[in-house]
Structure 1
Amino acid sequence: MYRDELVKELFSEGDLTLIDMARQFTQETILPVRQKIDDDTEHVIVREILENLAGLGFLRAVWPEEIGGGDVSSALMFTAALEEIARGDAGIATAIGISLGWVFLPAVRAGNEAVINDFGRRCCQDELVIGCFCMTEAGGPRGGGGCDIENVQLHGTKIGTRARLEGDNWVLEGQKMWASNSGIADLYLVAATTDPAAGDDGIALIYVPADAEGLSFGKFENKAGLQSDRNCPVFLDGVSVPKGYRLSGPGTDAEYLHENLTVGRIASAAFSIGCAQGAFEAVLEFTKDRVVGVSGKPIRQHSIAAGMIADMAIGIETARTAYLMAAYKYDRPEQYGARHSIAQLSRASMAKVYATEVAISVTNRAMELMGSYGYVREYDVEKYWRDCKIIQIWEGGAQLGRFDVCRGYYDLDI
């Protein structure tokens, strides 16, 4: 996204500077190695990129000024910057976005001194500290499979992971699946319950350092795309952490979980449009000079191709506007409703459902316009095509997303 495409009145000069920095970083650091990332089975290239982002101060941004942070919490700015990074690689954007928005920012908002002092200070030294939010579960006798935990209508009753207080420590038992950055993170935020019958009051979000005894991992998933986003089963077998590592407390932990769902959907929309923008730029370049047909005109000068390109541009621009407006309203809870409110979740879900479908459509059309060249790795479109599909599927998928859109308009008992 070029700076002059943004509605500058929505952003401060500092915001625009960081967004420009993200774009420049993507151009200079991610794009030159983008085709190697899917073969980076040891995560060497990816980790180097993440370390460079930490060195630029990205992870420092959300922490309080008194420990050396930037005290920045604007979803609008961060999602616009993450779109730029996703244009290079959506998995890199996911790794950074999860750490900032889903793991670190809740600790800052809740004023959790243990996490701020133990991990925030490390981030403020520009050390790479990776966060992981463990929410989804495999299912089983206790439930919790699929998107049950993301379904606010179920009020945490399907969370299978249990947390019990023993003296001055929380003890965790359970298993998590599909969490981004699992197996490579330094700090895990685990969604658990102290009592499923207590509903939202039973929801407990508890931080677990990577070296905690009883924390272990399964093998990394072999996925169609988004290889830079690591996922593996997470096992919690009697994991014990200090009492202060609970995010907040009964009731408020549920609110932070719902905030995470909302901001996660806004960020997902940004990742999707990053993929769509990258594919769009590739197809504009490819169709500029390649001549087809008896007329001897380049592909994009044929009316059928021009119509497809127009639809791609319309989708990208409208979806970008949708997620930026959702982020703008998320940043202003005093005007548009609490961040954990159904109204905010509805707007964010609308942006995600629409943006992911736009990204899938754009990458499909880009491949059609480029023919077999679109299907080979050299031209990158097939990577965007593979990467953007999982964004539609995660965090409840398009179906739960639509349910949550409806909940902004009427009571939906699903």
Structure 2
Amino acid sequence: MRTQVAIIGAGPSGLILGQLLAKAGIDAVILEAHTPEYVLGRIRAGVLEQVAVDLLDEAGVGSRMHAEGLPHEGIELLVGGTRHRIDLAGLTGGRKVMVYGQTELTKDLMQARAAAGLKTEYEAKDVSVHDFDSAKPRVRYVKDGASHEIECDFIAGCDGFHGVCRASVPKTAITNFERVYPFGWLGLLSDTPPVSEELIYAKTARGFALCSMRSHTRSRYYLQVSLTERVEDWPDDMFWDELRRRLDPQASARLVTGPSIEKSIAPLRSFVAEPMRFGRLFLAGDAAHIVPPTGAKGLNLAATDVRTLSRALIEFYQGSEAGIDHYSARCLRRIWKAERFSWWMTLLLHTFPDTNPFEQRALDAELDYVVHSLAGRTTLAENYVGLPFED
């Protein structure tokens, strides 16, 4: 098989890239190790920056998002039992975020790709990338017991943190930066109305909590828990009781509980791999970086990575290599700003077991400054809605 771009991974980054390339007339094949049902079953983020919203419109898959998504102009920080609203739109000249579940976004992208007759190979096993340091890279995989090979011009590694693409890069050619946090998030999804019209980020002596949503009738809640905790140890009633303890009285009284649809514990980490280009192989999304979910940046960074990559590849086929030469540096400039913000939000809002009394007082003072200072609230708002894209 021959194609121009082989995309490894059919998550949002791979699907968005495939859609953008198709609109530019560039041929691409997507390989995915799992079934479509498995891909759609992954419960992930749902807060989109304006840049990501605009990109989905550009890709031609934004209509359902605008019809069913929830634009948010603010968030609330619950500190010391008091809620403080961060007016995102008012502090950023009208910019806001869109709450739209990653599952729904992935469904839109998959349907658009299928409707256009574009090739996606699901259940592609034993994927391997070859000769990406040459002008003729190749991808091999096994499907239904038969071996296949794709010849291509470029390989886009959109296959996640545990994927084959980054693992195939020589260790001497890549540098990893990592911070692993000493706790996780226990998340619960339920078909119940959200406790608040806007997200509530709660810092309490019992630990962090987040009240989020996927729609007007589906809620997503999170609790900070120890890494030693197990999902089986948290029946629904225990989760709801603990969430109430971490909310203010008004929110606690409004909380509507119900059976969980999905419940899981996610460890938190910050991770960046540099560079993101190795000859004709490019890393994008979780294959190159991970952020703790506190700042809602993971999906947004993946989208801006493939925005940059799609433009670079389009430039290449128009006769210029400048875009692919600068791909890594352009992405990493934005990535590190988002990493810093997500790390900062995590540091401010969570309880760390090894924080000494001085550090804790200093963090409390910084959070107090953020919620009571116009400059502090503006800094948070600018980063939360997404920094302007730098071409």
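Please treat every number below as a calculation from the coordinates, not as lab data. Keep in mind the model is a prediction, meaning the values are calculated, not measured. Cβ atoms are built from the backbone, for glycine too; each structure is taken alone.
Out of 1, 2, which one gives 20 for relative contact order in percent (Cα under 8 Å, 6 or more apart) as computed from the coordinates?
Details: 1: 16; 2: 20.
Of the structures listed, the value fits 2.
To which of 1, 2 does the computed value 2.1 (distance in nm of label points 7 Å out along Cα→Cβ at positions 156 and 300) belong? Intermediate values should be presented prior to the final figure.
Details: 1: 5.2; 2: 2.1.
Going through each structure in turn, the value belongs to 2.
Out of 1, 2, which one gives 23.4, 74 for Rg and Dmax of the Cα atoms in Å, for residues 196-339 alone as computed from the coordinates? Intermediate results must be reported in sequence, preceding the final value.
On the way: 1: 23.4, 74; 2: 20.1, 62.
Only structure 1 yields this read-out.
Work out which structure the value 4.1 belongs to, where distance in nm of label points 7 Å out along Cα→Cβ at positions 44 and 372 was derived from one of 1, 2.
Label of the source structure: 2.
1, 2: which one has helix-only ellipticity at 222 nm (-39500 (n - 2.57) for each DSSP H run of 4 or more, over all residues; to 500), as calculated, at -14000?
The value was obtained from structure 1.
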